[in-house]
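Participant: Some structures to go through are shown next.
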Structure 1
Amino acid sequence: MPLARRIVAGAVLFVTLASTAPAAPAVIPLKLPSGKVLQVEIMSNDADRAMGLMFRPSLPSDHGLLFVFEEADFHGFWMKNCKFPIDMVWLDESRKVVHVAEGVPPCASEPCAVYSPMQRALYVVEMGAGQARREKAVVGSILEFQLPR
């Protein structure tokens, strides 16, 4: 195949692959009870929820993840392939905190511990270790956010 045709074929393949690559999760502001605002990535599909914070070297103090589920349940989380401790905050349908797991450490060996709420939750927020208590995200408090349509 001549060089020009190989370049065109390569460009077409690149554009095709780039257009089918999964989009990065949407990012929205989430207001904690203290007034601090986190920029949270929305984890609303199985692939994003499964990946979570795995393999990331850190999480900036003004960032987090917001896991959105189709229905409220006892959604469990583990810390496999995570590199730093975090706080996990489970929210009900009204965005009220129903459970908090503070300072959850990375999984050191298998089987990894699974962290689950005491009540059904529709959302889970992951943030830096110590942030939940510092920003007053305690059981009964409300977190504020607007999901994109």
Structure 2
Amino acid sequence: MKLEYVFYIDTNPEQVWDVLVNPEKSVKAFMGGVIHSTYQVGDDIKFIGPGADGNETVHIYGKLLQYEPNRILSYTDHPGPSHYAEHAQMESRVTLSLELVGACTKLHLINDQWTENNPLFSKTEQYWWMILSNIKTIAETGRSLDLGF
């Protein structure tokens, strides 16, 4: 099972990267969540934001696999403990890469290596479109989309 998306964004990779890692912007892109990480390969990465456990709900956690600023972010992905009791057994890999194409940025996301019978596959498929559209809009305009959340 694999999810794959490509977006072309009318700005440079540095601006898109800033939306991914700058908490002031990523909170808009990731529906209220921000990345918590040292950004050292092998260390933990968490997406934390409002949810069932309050403002510090861990929505996603994993290990950082690759990190090259303005170019690539890759990590293992588990749902947070408040979402599924068996969260530790549910895993996939997410790889976001950025590439300059003309005066635009090509954002390529691959979400693969899903554990067998992972129930998050179908949910994730619909949410990536929203998240990536939001990243594109924020990078291009500074505004986030009103997705009703």
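Participant: By the measure Cα Rg over 2.2 N^0.38 Å, for residues 39-102 alone, tell me the structure among 1, 2 with the highest figure.
Facilitator: 2
Participant: Which of 1, 2 yields -8000 for helix-only ellipticity at 222 nm (-39500 (n - 2.57) for each DSSP H run of 4 or more, over all residues; to 500), as computed?
Facilitator: Structure of origin is 2.
Participant: Ranked on volume of the Cα convex hull per residue in Å³, which label among 1, 2 comes first with the largest value?
Facilitator: By volume of the Cα convex hull per residue in Å³, the leading structure of 1, 2 is 1.
Read-outs: derived from the displayed coordinates by stated rules, not from any lab. It should be emphasised that the depicted structure is a prediction, and the values quoted were computed from it without experimental measurement.
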